[in-house]
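Undergrad: Take a look at the structures below.
Just so it is clear, none of the values below were taken in a lab; they were calculated from the coordinates. The structure displayed is predicted, hence computed values, not measured ones. Cβ atoms are built from the backbone, for glycine too; each structure is taken alone.
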Structure 1
Amino acid sequence: MAIASSSAPKNDWQLAGKLLPYAKKNLITLAVSIILLIPLAIAGAVQPLVVGQAVSLLRGETVWGILADLSISEGINRLIWILLATIVIRLAFTSIQGYLVQKVGQEITAGVRQDLFDHVTSLSSRFFDRMPVGKLVTRLTNDVEALGDVFASGAIGIVNDVISLAVIIVSIFLLQWQLATLLMLMLLPVTFLIVYFQGQYRKANYQAREELSQLNAMLQENVAGINIVQLFRREALNAELFRTVNDRYRLAVNKTIFHDSAVSATLEWISLVAIAGVLWLGGWLIFQDALSFGVLSAFILYSQRLFNPLRQFADKFTMFQSGLTAIERVTELMSEPIEIQDKQQHLTTSLNLSDSASGEIIFDNVSFGYKPGEYVLKNLNFKIKPGEKIALVGPTGAGKSSIIRLLCRLYDPSEGRILVDGIDIRDLPQEDLRRHIGVILQESFLFAGDVQRNITLGEEYPFEAVKQAAVLTNVDQLIEELPQGYRTALRERGTNLSGGQKQLLAFARVAIRDPKILVLDEATASLDVGTEALIQSALEQLLEDRTAIIIAHRLSTIRDVDKIIVLKQGEILETGNHDQLLAQNGLYASLYRLHMLGD
């Protein structure tokens, strides 16, 4: 991940340098595009000289040696051919060079976007707990798109401007040093003003990006929760909240527009002053017979061309600064540490779970907190034997789901260790660990795609295996009733399926992977009575010869498990089977009686 950095970059060149590793992948294309800038700059510098020679020829002044022995008409014709040649060179090379630069820019954008996506999907759940989805999407889309332009139109554009300026400066000093010195003096205030407005624009643009992220976050939240918004009549309140954020974004953008306009206006004003200065000094030199009209004509054109690179930079100013701001924001995201990582020993050792893994689980003095010092699990010690079925019971907030997250290594324990088949899960490759643990949540997430792909999740399974998993979990009949069966396209989040159908697909998704450990987190809570009865027989087969952890609020569904662990405020309060816990007349007995009263 080349764009990541442990320290904040100090200036624009360091920021742009973050993209160099990506540019190196297209080094030949990049080199050709830069080499083409040289003939482009030379052709552009020759054109004012040609016009100046035409004026000198018409006035009978000193001209180039190749024009000295020609008549006026012949000399003009030759100058026209030279001018046409420079125009053709500029047209041809500009098109080729522009295409190559944009191609490199798109390659850089694609590379950064891929690395950023890979990095974000490797971050721990702790990161996503504090990062709104809308802000994350803004960085993955708007910011990445903006930073590609930094290199394509920005950095290469600056190289183009520098080469053009260098060629023009050399040309004007060779032509007439007094006028050249005047023009150079006019460049000094422009340089200082650009540097000043650049800093001001950067600050304003960063703030605008932050407000845009907030805007996208609010938009995403309202779209995702549209049912609650409408059911509780929050449209007017949310619209007012959105208007507030929208106004902040508008004001932030207005600041960027002001600084951008200030640069453009300053350049226009100084370029006009420069032309007036050339006319004044040139006119005086002509009266002193120290300058010809042809040279003055060339200098007037050079005056315009000298400020063109700066004017082009001003036109690209908004894009360039937006891109640098985007690199800052992307670098911040790429610098987020990946908390859950495989140890380096996995590259050299074969420490993993074999296909004959038994499914033993041990929590050894495990404590955990989402925030430092605020534990939601405290000193948990329990063992789940291979093939044993246990249930986690307790009031809301007791820590049941946190145990599951730790077992799947979405988080690491703050203290203690978790062993699977005698191996600390931190010593296991994540891929190997999660291949042996099948998790079915209360609400299963479905991706856009067909039914078969939502069961295989992109892995290579033969169709017969997919169908067998569906038969095992009693969802084959429901799938066959869909319009195109296993090829039925599902909309985003599976909105064209009922909640029960989505949950049944989640069972088939786990069954095809044949895990050694099965976790059911309120997996049947969203099923109706008929669908739940349909899947109970499938669950009996699915649970056979597997270690299982079941979280259920309906205590009647866990009466037959081997062991029940009762939790309260992150601590184990009671342990035993259903009858033993009822006999203890403790928390479990109270919860069970309340449940029976509810039924």
Structure 2
Amino acid sequence: MSSKSSLPLLAERDLDRPLAWRAGVPVSGRQFLADVAQFAPELHAGGPVVNLCVDRYAFAVSLAAALVRGETSLLPPDARPDTLARLHEIGDPAFAVTDDVHVETPGLPRVLVETRRAAAGASDATVPRIDRDMHAVSLLTSGSTGAPQPHAKTWGTLVGDVAAAVGRLSSLLGRPSLTGLTLVATVPVQHSYGLESSALLAMLGGAAFDSGRPFFPADVVQSLASVPQPRALVTTPFHLKTLLLSGIELPPVDLILSATAPLSPQLAAQAEQAMGGALIEIYGSTESGQVATRRPTQSEVWETFGEIRVHAEHDDSGTERFVFEGDFIPEPTPMADVLELVDDRSFRLLGRANDLIHVAGRRSSLGYLNHHLNSIPGIEDGAFWLPDDVVDGVVRPVAFVVAPTLDAHAIIAALRERLEAVFVPRRVVHVAAFPREGTGKLTARSLREFALAHLASDSTPVQLTREVPVDHPAFAGHFPGEPLMPGALLVSEVLEAVRSVPALAARIGTQPTLAAAKFLAPVRPGSTLRIDLVPETGTSRGLRFEVRCGDVIAVSGRWTPGVGAQP
């Protein structure tokens, strides 16, 4: 393979310097290559590899071994059984690689990656070269149907993506390169941002990475303290805010990389003051890769990487969209955001195209509103939601907040100083926490169900959805060769759904009575359940329910109040 048609697995570096850190112990580039060479023969040939490794070093070894073998790695958003089952909808993977013996991979052969260091004595390590046009990874995101949507990346695209980021980050740090920088990341490596800004930024950018994925503040602090300076924290606004609110003394860092999300200038300034490093936001998408950065404490304007340009155009429906092209981006790629272009290399981000809202003839975005909501001191987490109902001829937004020390009046007063009057909510709902994903993202579907559950009165019908795991242990006995979800488990799912709606949970109490249940159709592994909860009128205060699979009613019944029910 010629040098023009191939690119190295590792960027030029001193192979005796750390490529990774595992529990405070350095792992050299030479050791990494030895582990890859040792593990590659254990991979089956003939199909994509599903990389489920949580440990970032095990992930990198598995990814590199697959590349050396010429196999594509599929990177799903999670390892839930229903997610793995749906991988067959995009093409049959050959097997899964995991670093956890307890992870189940139903329907997929499993290979356990173990870095045994048996080859540590190898001194003639040669860096493999990979075909630049090879289909290296498919990053999977959940589409509107729930089925994973693959976004294919060639090795050349990934190398170009990281090279552009290295140039920008090095200049921001005032360093000639990223050599010696160690990355501690709170985001999963299977996510595009986590992949590009941790494992690949080390492999292809000369840095090193910590192998863990710390989540809780104490774990983040421990991981940072376990690696030498210079070091960078790769995180999200949600994780960053949780870290700053913890009150734990934070180790100094030289750089804070944050995913793009509601990130107030106040939070950015607090982070820089607490940890000493510059906070840089990364902008991009799974489709395009990382394309721009900004330092929010200095400017609201984003600057594109390398030779990337952005322009506005209109699609067939006349809708304006913003397209990025050039440098490592294989083809012009539209973003799902609304931008204000300064020129073809810089822009302001106004919000996602699908979160634009209109209230009383005025336009804003939920992202913009969330930005100001989360900038209020005392709010630990917050999100706006626009309901379907109309009050006084106008749809009014509702604000949900995690804010133990603030009441609704104080929050509304603070928002009046930040927002146009039409966007100030008439209702603020205090909650304990939001149903955020591992990356800190709060999906539109999750927020809608969460909002409806918390706004429901004890007389409001509620509809919720639940996924049935394909590997639930109950299927083993019900029945071999013909798995069915047991009736008791179905009824339990209904009760859990009721308990997620505070008003309905209070209506029937902690120990309700199942007054009736009719089982009308089987429920199979991997089904999506739609649970309808309908409060009865009158004095009975019962709660009727129906569970549907598609258009078929699987079970219907009724709960009556028990111990702890509110009169």
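Undergrad: Can you say which of 1, 2 returns 53, 32, 29 when Cα extents along the principal axes in Å, for residues 368-535 alone is computed?
TA: Traced to structure 1.
Undergrad: Relative contact order in percent (Cα under 8 Å, 6 or more apart) computed as 9: which structure among 1, 2?
TA: Going label by label, the one that fits is 2.
Undergrad: Let me ask you something else. Can you spot which of 1, 2 the value 1.00 was calculated from, given it is FRET efficiency 1/(1 + (r/R0)^6) of positions 288 and 328 (r between Cβ atoms, R0 = 35 Å, to 0.05)?
TA: Numbers: 1: 0.05; 2: 1.00.
The structure behind it is 2.
Undergrad: -7000 is what came out when helix-only ellipticity at 222 nm (-39500 (n - 2.57) for each DSSP H run of 4 or more, over all residues; to 500) was calculated for one structure; which of 1, 2 is it?
TA: Clearly, the read-out refers to 2.
Undergrad: For percent of Cα pairs over 37 Å apart, which of 1, 2 scores largest?
TA: For this comparison of percent of Cα pairs over 37 Å apart, the top structure is 1.
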